[in-house]
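Please treat every number below as a calculation from the coordinates, not as lab data. Since the model is a prediction, treat every value here as computed from it, not as a measurement. Cβ atoms are built from the backbone, for glycine too; each structure is taken alone.
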Structure I
Amino acid sequence: MRTGPALVLALALLAGVMGLERALARRADAAPPAVERLVPPAALAGRTVAAFRIETGGEARIYVRARGLWRAREAFGAVCVPEEVAALLASVVEARGTLVGLWPESAARAGLADPGGLRLSLHGARLLSAPDEDQLVRVEYGPERSGAVFAHLAGEERVLSVDRDPRRHLPDAGRPAPLVDTRVLAGCFAPGFAGFERIAVRQGASALEIESDAPGADDLQRVWTVASGARREQAITWRVGGYKSLWIRLRWEQPADPRLAAALGLDPPYATIALAPNAGEPFEIHVSAPDAANRVHLWNRATNVVGRVRADLLPLLVPQHEDFTREAGGNPWERWLAPR
């Protein structure tokens, strides 16, 4: 049987089309998957993130921004490290990823229902008052699997494999809550802070003032004096430097509720330390006497944060006149001057 010219042409065209389809399919398979934003910019357009909630392991923690400071509600309003909060929020709003499936079909495979997963929501200023908690976005993260992190933005079908994991910014070893700044003076260092120019220590009827002359290029060019009553002497520079460094570096071990200030021996306090920085407003720290468990509490009146420290620090926190003038003996605050 002979094949007509028309049939031959048709078969050739069909083979060409099939070949083209196979080539396009191979090309599509070889193309990299599209990269998408986890949180579309429109979701936060014109809105300010004023609070966020972290839910993991059956626990929820709320963080709010007030008067320029991020605070941890579950740590009695302790101040947070701003750089750490910024990194955490960036890991959510700047994350990008590739599509791996659709919600809810892919939820189990991505581990999004796993109790070990993470749920992170961003809110406006009315988190605690609005019926919808002023929620801006809510993201669910599955546990990391072989280096991959899967995430789902509430209200959307997409399940993405994303390039950022917020859990990397949530270590809490040695802290009462992730992101918390345990420095006693956290939140008190204004831009341009370089140290304190005057410190006053009041304990009962006693008052001690430590102050410098006009600021020089650094502390080595300052002359410090210590005064108590009618007694006024030049202080040993490194003693003053050590005492100032103590306050700059000192960290509390556990936070406490400032509403219990009276019960903690802070209202009225055993002693009051008034600190005048070179930049920013002066502020006070209230110091308690040791309690029955041999603990001392410090109340930062500028931030309203109460923290507990060891009682053996009390003589260093509330010094005497001679601690700054006696020649004999070493510097009581020597270790606070050592590099860390």
Structure II
Amino acid sequence: MKEEHKGVSGRERLALTVTALVPGVLGTLAALAGSAGTLAWLAPVTALPVGLVLCRVWEGLGEKGLPLGLEEAFGKGLGKCLEALYLLWALFLMVERADGYARRLMTTTEGESVRWLYLGVGLALCLWLSRGGGTVLARTGKLFFLAVAAVLALSLLLALPGADWKNLWPPRTGDPAGLPMAAATALGLSGYGVFALCLPKREERKIQAGVWTVWSCAVFSALILAVVGAFGPVLAARMKEPFLLLLQGVEVPGAFQRGEAALTAALALADWALLALLTWGCKKLWSSLTGFAWGGGVLTAGAFLAAGLLPRWPLLQDGMAQMAVWGNLAFGMGIPFLGWILRGRKRKHI
């Protein structure tokens, strides 16, 4: 049996998922600061209990892969309809995140034409990483995880000592009331990670996904602390991606002259992990729906083309970011939880 048909390990799938969530995490920092202000760092902590339960839900739904999991929970007819909806949502997220990936890299260069270069490189990498049986994507994701984790750790090490703790305490009057919305925004990141369930998982001893969730929650809170502590909740809420500006002016002689440019380049690894994961999800869902594998690559190319044209419609560009939060809650949490309940009822009647 070829190695590519053996599936991926649970640890590899978790590492890829955590890495793929990083662009979404950084993209929500401003929204969290706007919702919960000085208490924004508590949003991941508040969402943690639901996240731990979601780990169990995903474990059952993704045991045989997302397509088969949906069909088992909802029946073949409704399951196929949901697969089509997940496919459309993956394409929507790919357009939205490919646009964000290109915009982030363009902050370090000049000229609008370079957008197509970044998108072309991203498309080529996604198609290459998503080939075969998923082994290439999973193992590359593990390497990306180590690199991105090191970059984030170094960034926090440089940024946290400069935080002004007056920006974090005492909380403002309306901050506690905004905490539920901030927690919902944090949970919305599950809409990106759910597509990791499309990766074939090989039989092995169970990996403690809850431990990964707790550590990810701690890092998420630390990122918010650094941002709100540095800029204050009002200013942080007005920024696109405030975390990138934490290292503005930081330079390491012989390594890099602009800290935010070096951070942006390193975070491209996380963008590639997320876009490749969405590409893989599109291919598997398309294959399950039609029986043809080749169409998934065409859909991915179309999504990247749409991302390149998206700046022509700025209102649509901003609206997609708002839609992503609520759609991710539905596809990452709502449908999986409903499937979990239906699977449990079916097993009771067996």
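With P(r) over Cα pairs in 5 Å bins from 0, in percent, for residues 48-119 alone derived from the coordinates and found to be 4, 14, 15, 13, 14, 12, 10, 10, 8, 3, 0, which of I, II does the value describe? Source structure for this number: II.
Of structures I, II, which gives 14 when relative contact order in percent (Cα under 8 Å, 6 or more apart) is computed from the coordinates? Here the read-out was taken from I.
One of I, II was used to compute FRET efficiency 1/(1 + (r/R0)^6) of positions 208 and 264 (r between Cβ atoms, R0 = 25 Å, to 0.05), and the answer was 0.60. Which one was it? The value was obtained from structure I.
Out of I, II, which structure matches -24000 when helix-only ellipticity at 222 nm (-39500 (n - 2.57) for each DSSP H run of 4 or more, over all residues; to 500) is calculated? The read-out comes from structure II. Here distance in nm of label points 7 Å out along Cα→Cβ at positions 152 and 184 is compared for structures I, II. The highest value is that of I.
Structures I, II were shown, and Rg and Dmax of the Cα atoms in Å at 19.9, 67 was computed from II. From which structure (I, II) was mean count of other Cβ atoms within 10 Å over residues 64-71 calculated, if the value obtained is 20.5? The value was obtained from structure II.
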